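In what follows, structures are represented as structure tokens.
Values quoted throughout were computed directly from the atomic coordinates according to the rules given, and no laboratory measurement underlies them. Here the structure is a predicted model, which is why all the values come from computation and not from measurement. Cβ atoms are built from the backbone, for glycine too; each structure is taken alone.
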Structure P
Amino acid sequence: MPSNQTKVSKKIIGLTGGIGSGKSAVANMFAALGIELVDADIVAREVVAIGSPALAAIKQYFSEDFLNQDGSLNRSKLRERVFSQADDKLWLNNLLHPLIRSEILAQLHQASSPYVLLVAPLLFENKLNELCDHSVLVDVPVATQLQRTSTRDNCTVELVQNIIAAQMPRAQKQALADDTIDNSLALDHTKKQVTALHQKLLALT
């Protein structure tokens, strides 16, 4: 349950899933039902926008080579670096996580739908579940994660394996989640699960 310091007036539902699980597609299904989303990935991009103090710090630490020609962050290059260098990953997390958490809280407070969905790939790892009243895991087998992500992002299977290895094990997330959506089959199957869960979550509000 959220602490009193971070309590938002409406129910906060944490939605998570490993890379390539399809959590964004599931989140959009909830949005189509009128539920507002706060997406941690979008917030993470906002806090490193051009002109932000965080981007300036990243440039100073990693060098200009990690910026695109337009001055924006080269996210794919940075991702490759931090998933191969533990010290760099720790530095980046210490910089960004407090900024991301603060902005997430601000956006949660602004939401007006019956409940609000906090979409975060590292919901449990970054303890964002502490902000939530209920958690939902979008789940697929690891083999599906590897295939979807390497195809979608045009990256190596090895890189995807490193990303998965850096995240909480699938079984542990399954144990922590209050509900699980199986997204390994057809979209219609997923939509039926989302619709049923939506009704359950409305009852919690």
Structure Q
Amino acid sequence: SVKKGFTQLASLARHERIHTGERPYVCTTCKKTFLTNGELARHQRTHSTLRPFSCHQCPKSFKTKRSRAEHLKSHSGEQPFSCACCGKKFSKSASLTRHNLTHTRERPHQCSQCGNAFFTSGELLLHKRIHTGEKPYSCSFCEKRFRCSSDLNMHIRTHTGEKPHGCPFCRKGFSTSTRLRRHMRTHVKKAVGVESSSVSSV
């Protein structure tokens, strides 16, 4: 049928871009390019501050269902992706891909301005903004702008008061994972202190 023929032609056109390297769909915010319109649409959600997909086990929320599904593995302990070289396991395929580069030490993405090389194209893109001064992510509460979406998300929490990183020992919440790790050291110190005092009293 005509419809089937059109679908096959569209699929062929998408496939041919893999060989030609053509990426005709451009993000107007950060200039990143994509093979398909669907990939561009998914990417554009990273620029949005909306996080409609909530985790039912902790206060974290996510921009996509896929991100939430990957996060849920951190609660279940599921790590289906394992490294063929060292056996280390990961909950995300992207984490495994990045880890594999530590074995090859390959940094295939090089900055044309300063020569620094990076594991991924995303890291290179982020680095290039140091040279250009580009800050495509803007806060909807104030006029501050940021180089990357993660910096924007952390900043937005200063406005909303959101604390998505919960301590597993006392349930206290923190706005960043760094602050959570710093807090958790207090539990470790307390545990060590209790252990040493019990030994000295024997």
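Each of P, Q could give mean count of other Cβ atoms within 10 Å over residues 74-81, but the derived value 15.4 comes from P.
If we compute distance in nm of label points 7 Å out along Cα→Cβ at positions 66 and 170 for structures P, Q, which one ends up with the highest value? Mind showing how you got there, number by number?
Details: P: 3.1; Q: 3.9.
With respect to distance in nm of label points 7 Å out along Cα→Cβ at positions 66 and 170, the highest-scoring structure among P, Q is Q.
Can you say which of P, Q returns 1.9 when distance in nm of label points 7 Å out along Cα→Cβ at positions 50 and 138 is computed? Label of the source structure: Q. The value 22.1, 86 for Rg and Dmax of the Cα atoms in Å was derived from one model only; which of P, Q is it? Computing Rg and Dmax of the Cα atoms in Å on every structure in P, Q gives 22.1, 86 only for Q.
With volume of the Cα convex hull per residue in Å³, for residues 114-153 alone as the yardstick, tell me which of P, Q scores highest.
On the way: P: 98; Q: 62.
Of structures P, Q, the maximum of volume of the Cα convex hull per residue in Å³, for residues 114-153 alone occurs in P.
Among the shown structures P, Q, from which was the value 44, 35, 25 of Cα extents along the principal axes in Å, for residues 58-177 alone calculated? The value was obtained from structure P.
Of the structures labelled P, Q, which one yields -0.37, -0.51, -0.81, -0.95 when log10 I(q)/I(0) by the Debye sum over Cα atoms at q = 0.11, 0.13, 0.17, 0.19 Å⁻¹, for residues 18-105 alone is computed from its coordinates?
On the way: P: -0.37, -0.51, -0.81, -0.95; Q: -0.46, -0.64, -0.95, -1.03.
Attributed to the structure labelled P.
Upon calculation of distance in nm of label points 7 Å out along Cα→Cβ at positions 146 and 162 from the atomic coordinates, which of the structures P, Q produces 1.0?
Numbers: P: 1.7; Q: 1.0.
Structure Q accounts for this read-out.
Set P, Q, criterion relative contact order in percent (Cα under 8 Å, 6 or more apart): the highest-scoring structure is P.
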